[in-house]
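Below you'll find the structures, each written out as structure tokens.
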Structure 1
Amino acid sequence: MKILAVDTALGACSVAVLDGETILARQFVEMARGHAEALAPMVQDIMAQAGLRFSQLERLAVTTGPGTFTGQRVGLAFMRGLRVALKKPLTGITTLEAMAAATAAPRAAAIHDAKRDEAYLLLWENGATVLEPTVMPFAEAVEKIRGFGVCTLAGTGAVTAAALLGAEFPLSTIRQPDAVWVARLALQRPATDTAPAPLYLRAPDAKLPA
């Protein structure tokens, strides 16, 4: 099954096209901003590399968050537009799921530094979520991982967490979601007619004037 997946929710912009387990084309670029300008050209380039027309796609996938308010909306808006234009199912995958799955470890913790001394945390075991994405004080997230037991660490908070947890907790190289794993997880899930919504774990920093 041919699937196009994208991620713009955190500190990277990535696009991948898979045919089942086969990666036809992929691109991953770390960036703090500029996702909106980068995404469409990347998708066009990856589709050309894969040698596919958009009409040949059978599934679509996108990260829903948690992430930056703007980054989440960029990917979701783009892919929801493609969903309508192509009339293809669009599956949402959380950023933390994608990072945990990318470790390829039986047990993993995806911990993202959410600033303000907080972390986004997900616990993962045997390909399934044990703790759904949640936001909590960073120190509390580390203790939650310790209580979960030995597991592989991923995410931007992984290095700090590893230093606090000790050498028995393996540190992966995964710091950002990769669209390849967004696609792989989406292919394991049933297609739906419902468009995914953004996953916001806390309110945006910007406030409307009273």
Structure 2
Amino acid sequence: MITTWRELLLQAVSPLESGVSPLSVTGFRPPGAKSFRPRKTAAVLVPLLDMEEPELVLTRRADHLPQHPGQVSFPGGAAEEGDTSAVQTALREAFEEIGLPSELTTPIGFLDRMDTISDFRVLPVVALVQPPVLWKPDEREVAEVFTVPLSVLLEEQRFVARRVQRGELEYTIWSLQYQGHNIWGATAAMILNLTRRMRAIHEQKATL
């Protein structure tokens, strides 16, 4: 029987040994394909503070950035030539953006890949972080580091969905308001992917 949120989380994520290949820096677009793969690849870290009451770590992007200014996001970014895996990309970006030391971070698995409208294929890397952590945000990219209790995020009724038309494609965009922060878009979708995975495991065990 699952007795802790850690056990639930470990069963909910796709394991690190699940065969996800290293990210390609250049990406590709299959000739003649009806649905194109994004040209760029990236990874984000989905960090959970490993406490009795876990909290998810998020950032607010700097207001002066040309893309997505002020938007809530996970630490992460595009793969670079020296990166050998999505895990390495996510850990490197988290250290560069918010000063999260790799020695305090234990990657445990992946969420679903996500293709974004900004032409990125993103792989979320879930990790447990041992507190306390002294955040050192890079002011060129990050305006703020904050946390949200996992218990709040597990309440799916807090999320609001709206449909958006972009060309011939229609998207569902999710959003969540928390203490003055608007968590929306790809970040909210990744959070829902995590919490729905956890809820599915919980419901599966409850029926046994």
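Where does the value -10500 come from, among 1, 2, when helix-only ellipticity at 222 nm (-39500 (n - 2.57) for each DSSP H run of 4 or more, over all residues; to 500) is the thing being computed?
1
For distance in nm of label points 7 Å out along Cα→Cβ at positions 49 and 73, which of the structures 1, 2 scores highest?
Largest value of distance in nm of label points 7 Å out along Cα→Cβ at positions 49 and 73: 1.
Ranked by Kirkwood radius over Cα pairs in Å, which of 1, 2 sits at the highest value?
Largest value of Kirkwood radius over Cα pairs in Å: 2.
We did not get these values from a lab; they are worked out from the coordinates using the rules stated. Please read all numbers here as calculations on a predicted model, not as lab measurements. Cβ atoms are built from the backbone, for glycine too; each structure is taken alone.
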